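None of the figures in this text is laboratory data; all of them are computed from the coordinates on show. On a predicted model such as this, the values are computed, not experimentally measured, just so you know. Cβ atoms are built from the backbone, for glycine too; each structure is taken alone.
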Structure I
């Protein structure tokens with residue numbers, strides 16, 4: 001018999017899918033536990049509608065993330081750190097510093113170690129497994145006696 005799953009089941013399928021099951025399995029387990037409904041039921045139709053809406057939301061979110069990722073590709077963040085007399089930088093730039101400038105979560109910034117040298121480098125920002133972006137980071141040093149621009 002064909003039923004519409006109301007929740008994800010490891011052995012049968014995902015929410016909203018129509019699957020073939022034995023009548024006893026549906027009658028004794030799936031239906032009493034609210035895991036499936038008959039395709040003609042109103043609840044099944046509601047589930048299918050909800051699944052379509054959820055898929056549209058995910059698609060819109062992915063499109064928004066792609067747009068943000070492409071905007072980040074063009075950006076260059078500049079960090080100004082104190083510099084000693086011999087050109088040595090005091091301090092470092094961490095994922096938290098980069099996230100603070102971009103107003104994003106620091107956990108999506110892939111940084112193996114903090115940046116401690118002057119110059120430019122690229123840092124990866126991973127929004128999802130499918131969407132990532134490279135952002136340019138520039139680190140400048142100013143002598144210890146000068147005021148720092150923030």
Structure II
């Protein structure tokens with residue numbers, strides 16, 4: 001019989017996987033979607049998706065813009081402009097300290113920018129995302145995708 005903690009962990013993982021699958025379906029190149037959906041659908045294989053974040057080249061780049069200058073300001077302006085919720089965001093990251101957490105947006109940005117770890121910040125119901133790779137100054141914000 002499962003413990004209450006195991007059930008809570010499963011429910012949380014399922015909810016996270018649902019949001020991560022939305023991110024993949026909306027923002028990742030169609031040719032890679034099935035592979036990455038399989039990865040995030042399994043607790044055992046999710047690390048394969050996370051490991052690819054450092055040099056992730058499989059986004060639909062036509063719906064992204066480079067982030068230059070003050071990252072926090074650029075991200076918050078983009079969210080406001082597109083009427084996307086900006087108080088909190090869900091984090092997908094190589095940084096295990098913040099991965100799978102829902103954080104205050106400003107905290108998530110400060111824990112992401114400049115750390116050199118592949119990270120995706122998910123805003124709203126995967127309406128927009130911010131991506132930072134491990135390569136210095138490689139930062140992108142998506143356009144709003146419904």
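If Cα Rg over 2.2 N^0.38 Å, for residues 79-134 alone comes out at 1.27 when worked out from the coordinates, which of I, II was used? Structure of origin is I. Taking mean count of other Cβ atoms within 10 Å over residues 23-30 as the criterion, the top structure among I, II is II, with the largest value.
Assuming 108 is volume of the Cα convex hull per residue in Å³ as calculated from a single structure, say which of I, II it is. The correct label is II. Here helix-only ellipticity at 222 nm (-39500 (n - 2.57) for each DSSP H run of 4 or more, over all residues; to 500) has been calculated and equals -13000, so which of I, II was it run on? Attributed to the structure labelled II.
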